[in-house]
Structure P
Amino acid sequence: MQKLTKAEEEVMHIIWQKERCLVSDILEEMKQANGKKPPHSTISSIVRILDKKEFVGHKAYGRTYEYFPLVAKEDYSKKRVGKLVSDYFEGSMSNLVSFLVKEEDLTLAELREMVEKLEEE
């Protein structure tokens, strides 16, 4: 699975959220989130790249294309976190968790809650 650029990820998050959408839907969502609407051609190009990378599929209705995700958000997230752990934490999830606790991004209470959830599964 290829890595997405920041712009591709931003568009992909909208497609994952909406499940099926047109470029105009993506533009409207970006306008609501950022207060400004990027050019239609820019978003259209990004979606075509996502299609080529096989992250999204499409269905044509004349000249209008409806896009939908082919890669689940969870699958992409798992792959990216795995790469992060591999590249920065010597492949150790324990090192990642230790780092988060040390940097106070994760409290001990949150860590306990995570362990409890894992034990329930």
Structure Q
Amino acid sequence: MDPKTLVEEYLQAVQVQDYRAARGYLADDGFQYVSPLGSLDSADDLVNQSFMSSGIVRRVDVRKAFVDGGDVCHFLVYHVQISERHAVDLAHWARVENGRIVRIEVLFDASLYRDLFPGTG
């Protein structure tokens, strides 16, 4: 499977809350996740975190995707509802090696989350 398709299937699995499928796209060893709110060194930890935060995500729109070898970057809009509805622009950069995602870095304005959840990031 080409890297873009693999990452898009991972994103779709997360969106429909199929965390078993999502986990299957992530590397078992050497995985790394980085965001403005922190970092994780375990694919299982990312899947657990995704499960816990899935309740606030209403919809995800893909604005654009770029591929450079094993690097796949998506510009996304997360439509979330915390106390009120918000749209969060987000860049999702995934690195695919040997048919699995080994690294994900997301970039977004995390000020809303830091205000709501002091002590994060």
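Taken together, the values in this text are just the output of simple stated rules run on the coordinates, not laboratory data. Since we're looking at a predicted model, the values are computed, not measured. Cβ atoms are built from the backbone, for glycine too; each structure is taken alone.
Tabulated values for the structure
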read-out: Per mean count of other Cβ atoms within 10 Å over residues 29-36, the highest-valued of structures P, Q; value: Q
read-out: Origin of the value 94, where volume of the Cα convex hull per residue in Å³ was derived from one of P, Q; value: Q
read-out: Among P, Q, structure where helix-only ellipticity at 222 nm (-39500 (n - 2.57) for each DSSP H run of 4 or more, over all residues; to 500) as derived comes to -20000; value: P
read-out: Comparison of P, Q - label where relative contact order in percent (Cα under 8 Å, 6 or more apart) is highest; value: Q
read-out: Which entry (P, Q) yields the derived value 1.7 for distance in nm of label points 7 Å out along Cα→Cβ at positions 21 and 77; value: P
